[in-house]
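**Student:** In the part that follows, the structures are each spelled out as C-alpha cells.
All of the numbers you see were taken from the coordinates with simple rules; none came from a lab. Small disclaimer: the values here were computed from a predicted structure and weren't measured.
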Structure P
C-alpha cells in the first residue's frame, strides 16, 4: 500500500513539473485552486458556452443586484487552461457592473493569467462567451 502512495505522489509531482514548463504560475494556481467553482441554484442569470472543437463547456451563474454582479460561480468541463480561464473570468467579473463585465475581453483574461500557450488561447473565449450569455440572459428576464 505504501509503495502505491509513493508512486502516485511521484507521478503527481512529475505532472506538476511538466505542466509548469507549459503554463504560468497564475494558470497553475487557478487550475489547482479554482475560485468560485460551484453551482448556484438561486442564481438570477445563467450563461452557457461550449467549444465543439475540443469538447470544453462552461456554465456561469450570476446573482445580480442593482446592475452589479454580487456573486458569480461556474461549472466547467475541460482542460487545465479552460479551468484556469473560467476561474479568472469569475475573479475579474465579481463586483463589477454589468456594463463593465460585458467589456471583459479574452485578452484581459490572458493577461490576468500571465499568458497562455498559443494552442490554448481559444480557452479564454469560453469565459467571455459564457459571461456575456449570462448577462444577456439577465437582461432578457427584465423585459
Structure Q
C-alpha cells in the first residue's frame, strides 16, 4: 500500500479536519474496547479528552498501549496509529478547549465547556507506528 500512503504534509492536513477517531484500548480481560472520539493532533501527539473514571482512562492506566484510527466516511483516506498513551491532568480544560474548538461552533464553545466534568483528563498518545492511505492517489 505504500504507493497510496500519505506524505507527512498530507497526513497533517488530513488530521487537521474535524473527523471522528476510533480509539482502541485493552480491557482488563485482554479484549479491546473501542470508542469514537474527538481528537487533536499537533504533529507529534494525538490528544483525546475523557474523564478519569471512564473505561478508556482506566484501561490506559493499567496498560498504556493504544491504537487510533481516523478515516473519512468511505474509508478512502485512513490513518492508523499505534503506540502508547499517558494521562495528563486537564483541570483548567486548556487541552479539551483546543479539542472541542475543532468541533464546536465558536459561539457555543464556552457553553459546551461549562458542562464538562471536573475530573476531565487528556490521553496523550505518542504514535510509534503510522499506516496511512489515500486511495485517490492510486489513480483508480
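**Student:** Tell me which structure, out of P, Q, gives -6500 once helix-only ellipticity at 222 nm (-39500 (n - 2.57) for each DSSP H run of 4 or more, over all residues; to 500) is calculated.
**Tutor:** Q
**Student:** For semi-axes √(5λ) of the Cα gyration tensor in Å, the calculated result is 26, 20, 12, so let me know which of P, Q that is.
**Tutor:** Q
**Student:** Given a value of 32 for relative contact order in percent (Cα under 8 Å, 6 or more apart), point me to the structure among P, Q it was derived from.
**Tutor:** Q
**Student:** P(r) over Cα pairs in 5 Å bins from 0, in percent, for residues 36-83 alone was computed and gave 5, 22, 28, 19, 14, 9, 3, 0; which structure, P, Q, did it come from?
**Tutor:** The read-out comes from structure P.
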